[in-house]
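There are structures below to look over.
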Structure 1
Amino acid sequence: MEKCPACGSVTASVGSTVVGSWSLKAATTKRKVLLVTAPFSYRTGTVRVKVTSSGKPVYIDGLGIRRT
């Protein structure tokens, strides 16, 4: 992810459950930012990252999923 002064926001969901929501706005541009969710219970479903802002850039360069 990248954070920047003009960047927007995103949510992440598994199935119909939102597991994280982030603003990507920052005072200065920051690259290679890792965003993490709070722990949540094991579930199955489609993982979706949705842009929730309009007209603002969002830069995603990877997605990692870990099962414990």
Structure 2
Amino acid sequence: MNKLNIKIAFLTGLIVTCYVTLILVSINVNVGNQFILKWLQSWMIAYILVVPSLIFVAPYIRKKLEK
């Protein structure tokens, strides 16, 4: 995997996890003092899970689909 693909994985993970966790937390948690904290916590967990998937799983899937 080249540097460009790694940069794309980090940026894509950042953007997608940002809006997905924002939407899900806003649905499940009342907006108040704890909202930002809950959202940032959820975003951090999601980002940690998504980026390795984008880096390691996506190339495997791409190879399988190209066959």
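0 is what came out when helix-only ellipticity at 222 nm (-39500 (n - 2.57) for each DSSP H run of 4 or more, over all residues; to 500) was calculated for one structure; which of 1, 2 is it? Considering all the candidates, the number was obtained from 1. Figure out for me which of the structures 1, 2 the number 2.7 belongs to, where distance in nm of label points 7 Å out along Cα→Cβ at positions 8 and 32 was derived from the coordinates. Only structure 1 yields this read-out. If log10 I(q)/I(0) by the Debye sum over Cα atoms at q = 0.14, 0.20, 0.26, 0.28 Å⁻¹ is computed to be -0.50, -0.78, -1.04, -1.13, which of 1, 2 is the source? Traced to structure 2.
Laboratory data are not the source of any read-out in this text; all were calculated from the coordinates shown. The structure presented is a predicted model; accordingly, all values stated were derived computationally and were not measured. Cβ atoms are built from the backbone, for glycine too; each structure is taken alone.
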